[in-house]
Structure I
Amino acid sequence: MSHLDLDRYLGTWFEICRLPLKWEDTQASDITATYSLNPDGSIKVDNRCIDEDGKPDQAIGQAFPIDEGNARLKVSFLPQYLRWLPFTKGDYWVMRISPDYTITLVGTPDRANLWLLSRTPQLPGAVREDYLSSATAEGFDLTPLLTPLQSGNIVSDTAIAPE
């Protein structure tokens, strides 16, 4: 993908499926990612889910476009005071997006990480397979693909607030 309209990309996305990540709970449900613009022009990444114990969880990160088209970003979920360290940012490349910005396929150049995201909590099977076939064509092994449960609920600010 050569160009991403960041303004249209911002907002909340539901995770439809992903390749497993060592730091993510394989039993998590209601996984969302919400992107918003920071005052410095970077992107705030607010990932939320219900963990395997049924508790709300949140991870806040920061993303920076690294190319003119904005489709390739570097993301860090380390605490702000550690984000300056080298090699602490991961690749986040938007590989494909629907013309109406409601479905997107995101991956990493090493083909180890992949996410299919949607503005809605479910996708028709044919649409899901169409996007996943793009990943396969790009060399991704989808054998370990995880599909989290999505009820359509978004973990609220009050649910993650400290007690």
Structure II
Amino acid sequence: MDDGEVRSVPALELGRYLGLWYEIGRLPLRHEDEDARDITAEYTLDDDGTVRVDNRCLDDDGEPTQAVGQGVPDQEHPGRLKVTFLPEALRWIPFTHADYWVLRVDEDYQHALVGTPDRKHLWFLAREAKVTDAVEKDFLATAHEQGFDLDDWVRPEQSGRVVQV
């Protein structure tokens, strides 16, 4: 395990990263229901160069939920974005953008590991709703090497459908 700094990928082809991702696993989040399922994140590029982040899931009660945010790419570190889910009119407020670092992505952009430099948040994403145990284990080994504690790892149920809101 590495107790040094968390490392984002040195290069990220944003155009290849955009699109729909299924959440295969995550560290627990206080703003997401523990039993949320069919969790997806879709990234699209806006005209101003920012990234639209559209997160969807079914909550604990089976109700569709959506959170739309904005990601601002870090020009000096291609694998890093600052993301906010505040309403557009409030996004100017300082210190309301969270770090979103791509820690690993495979060469085909089919699997990605995303985390925060404080090691509190981590997601394993894939283009398909299911991945093999070997692929998940391999990506989680990268997280472990970067010092993430995976004891509370959550694997949400995935049916392969995108929640409609």
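Any read-out appearing in this document is the output of simple, stated calculations on the displayed coordinates, not a laboratory observation. Predicted model, so just to flag it, every value in this text is computed and none were measured. Cβ atoms are built from the backbone, for glycine too; each structure is taken alone.
A few notes on this one:
- A value of 13.1, 42 for Rg and Dmax of the Cα atoms in Å, for residues 36-99 alone, calculated from one of I, II, originates in structure II.
- For distance in nm of label points 7 Å out along Cα→Cβ at positions 28 and 76 computed as 2.0, the structure of I, II it came from: I
- Winner on relative contact order in percent (Cα under 8 Å, 6 or more apart) once structures I, II are ranked, highest first: II
- Ranking I, II by distance in nm of label points 7 Å out along Cα→Cβ at positions 124 and 140, the structure that comes out highest: I
- Answer label among I, II for the case where Rg and Dmax of the Cα atoms in Å, calculated from the coordinates, equals 15.1, 44: II
- Highest-scoring label, criterion being distance in nm of label points 7 Å out along Cα→Cβ at positions 52 and 132, among I, II: II
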